[in-house]
1. If helix-only ellipticity at 222 nm (-39500 (n - 2.57) for each DSSP H run of 4 or more, over all residues; to 500) comes out at -9000 when worked out from the coordinates, which of P, Q was used?
2. Output the label of whichever structure in P, Q has the greatest value of relative contact order in percent (Cα under 8 Å, 6 or more apart).
3. Thinking of P, Q, which structure, once Rg and Dmax of the Cα atoms in Å is computed, gives back 20.0, 62?
4. Taking mean count of other Cβ atoms within 10 Å over residues 115-122 as the criterion, which structure among P, Q has the greatest value?
Structure P
Amino acid sequence: MKKNIIGAFVLKGASIIISFVAVPMTLGYLTSFEYGVWLTLSSILHWLDFFDVGLANGLRNKLTESIAKEDFHIGQIYVSTTFCFLFLITGVAFILFLIANSYLNWDVILNTLDNPIPHLNEIVLIVFAMCCMSFMMKTVGIIYVSFQKPVINNLISFIGQFLSLVILYVLTLTTDGNLGSVAIAFSACPLLVYILAYPYTFGYKYKQLAPSFKYVDFKYAKSLVGLGIKFFVIQIACLILFTTSNLIITQLFSPNEVTPYNLAFKYISSVHMLFVIIQTPLWSAITDAFARKDYLWIGRAISRQLRIWTLCSLGIVLLICLKSFVFHIWIGDKLEIPYSLVVILGLYHIFFMLSMVFGAFANGTGRLKVQLYAAIAQSVLYIPLAIFLSKPFGLNGIALALMLVSLIPAIAQGRDYYIAIKQLKNNY
């Protein structure tokens, strides 16, 4: 865990820098309106990542258990079966979208009728195709995470981000602003890196887990899907929370308003991203410790994470205080970001990070019932609450709704963790 955290700090830190550098570069290449359209479009297409029926997370747990028991044959069956399922899901999704796209009016969906984007339907189709391929290929990263080497998965993501930034920089020097070029650059580069990582992973590093049709066994799919369905429902709830905000803002206000909301979100989430670095190895480590019945280690690990959460929360408070200074350096006077919006999103991230601490225990042990109910409650409440609060508070109302529903899993999962860890220690 320590080695992965140190490596991830370097890579994620570099990724944060890249993501911040990409904002003014993209804003210089596109208009604020076009940038808002791209943010909304990318968040909609991000929905595809969640339609693996939770298979990736199911594989993560089952493969980690197989590795802990050194049963690589079963691990290969799980990997092969997962790839087969994802291939089928991806193929069906693309065919259905190909048919539906000819009937969809993306100018209406993205509220661009007054300022239409040329070839918008074609851009969406190309990006969707790339997202479909990335959707399946991201399973490569799960292999490294299952071996408790998430830093390698971080490296793959970082290279994709860096390549996207390089292509974007070349575009700013050689072409006029074009939304299609930006969309393809940010979609194609990560996919290319995953494609290159595939033969290294299964042809050299982990040959014993290389997927093959002869190892596809649907009787093992039940354990993958059974656990995966719970993860899937939780993912859908997260999908509603994390990707509908842009669409709600676009429809209620304008794509222009998506930009300040996302910049405020990105600014505060820099601390959250650092917390994720520390948090990422914990899930698989807990699965490993749970398989070995090392409950004392799990308790100590969660206690350490709570101390780190406290420090990160103080870091968010510091960012709130430095908001004006940092935004002036970052984007200059291009946009005005409301201070109140940054404060509300700061509170949201504090509560969300707390739920992540207890969520790592739930995910690692497969104890998902409380997390499942909390996620459903969040998804049911968020959209009507966001619409209701947006009327008197505007953008702040969207953020306020997000912050309020984030309290649900933080409280529910925290209570469930303390009940569960006490029972496990007493029974052991």
Structure Q
Amino acid sequence: MTEPSTLTDDATASGQSRSEKPSRRGRILTRTAIAVPLAAAVLVAGAYAGTAALDIPAPPTLARLLVDAPSTQGALYPARAVPATHPRPLPVRPAALPETVPWKGGQIPVAEFLDATRTNAFLVLRDGALTHEWYRDGVGPTTRLASWSMAKSVVSLLVGQAIDAGKLSEDDRLVDVLPELATGGEYDAITVRNLLDMTSGADVSENYNPYYPLTGTARMYLTRDLDAFVRDHRSVQFPPGSRGDYRSVDTQLLGQVLARAEGRPLTDLLAADLWGPVGAEDDATWNLDRDGGQEKAFCCINATARDFAKIGQLVLDGGRVGDTRVVPPAWISRISNPAPHPVDKWGYSAQWWHPTGGDGSDLSAIGVYGQYTYVDPTTRTVIVKLSDYGTEQDEQETFGVLRAIAVAR
């Protein structure tokens, strides 16, 4: 392919477009929706005293949200290390990409697509071999980049392992595992299955309204006490299981259920049960609500593009690494087939997305600001794209590009 022009790590691009869906998929928050109004709120509340009372990060951290690229914001929060205990390099088999890809009704060079969508890292694997690898200036193979909501799909794989081991069941109620959350009301009916498929109805909005920066997912992202946050949000907007509606709190609750059932922090589970077995090449981190606290299960794994690609390859290979079963085949089947209720008009199953279009077999982890770990079983392709793009900008169009690259041989 033609060498791409130098990319920037500027802040989120403007002019967002959503081809198919409202703005609830893979969302965490926008810098303007959180940092600007929040900074104003903090000034009114009294700077440090205000942030302490709200139990959110101190003003210097909030100010950094204004200027730091989303891909680097994992450095702003406490984190727990995920060591790469058994690194195995990916086999390399270089192959050219198509000269052009479809984009907004026309065809453009791949380099132009990467530039236009503020890409930081772009990798293609075919049959388990690295066929294409590209990074913008200042980013390389060992650079850790933020997953945002791709972390949800990683949590799903850990849950599948726990279910296979008999430590959890999809029919388990949330409050059976976390009895301290029991209300005696409709909230108590939420099951692990509801949390997996985003059908809990838990009343925590995917809020990005700049006039309400301290509510919903925005507050959950900033809080330094996730236990208190979920205790304070124990009502439902609709009967659990009755419909799909994207809510990051579902994954946070799912992560807390998993940690309780396993008796270990999520980071330890990730290190032992996924990172080591897939042969991750580099240490990762998982952001916490506070020093020594718990993982933000709904977001915030910071890892290299190659290691995200290994997670995609694990899914493509049916949960196996060579002859070793890492994730049960039944769970790969579970995430590969859309659940009964769509989410934002797309198929969704156990924290993995099934975008419209294509042949119906592909699936993807998706994170806000343009993070993708795309898996196409038909062509045996995995594509990782890590970006600093708009909040949910041009996602349907991006899948058109990923599909075009997957089918090009």
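Read-outs throughout are calculated quantities, based only on the coordinates presented, and are distinct from any laboratory measurement. None of the values given here were measured: they were computed from a predicted structure. Cβ atoms are built from the backbone, for glycine too; each structure is taken alone.
1. Source structure: Q.
2. Q
3. Answer for the origin of the read-out: Q.
4. Q
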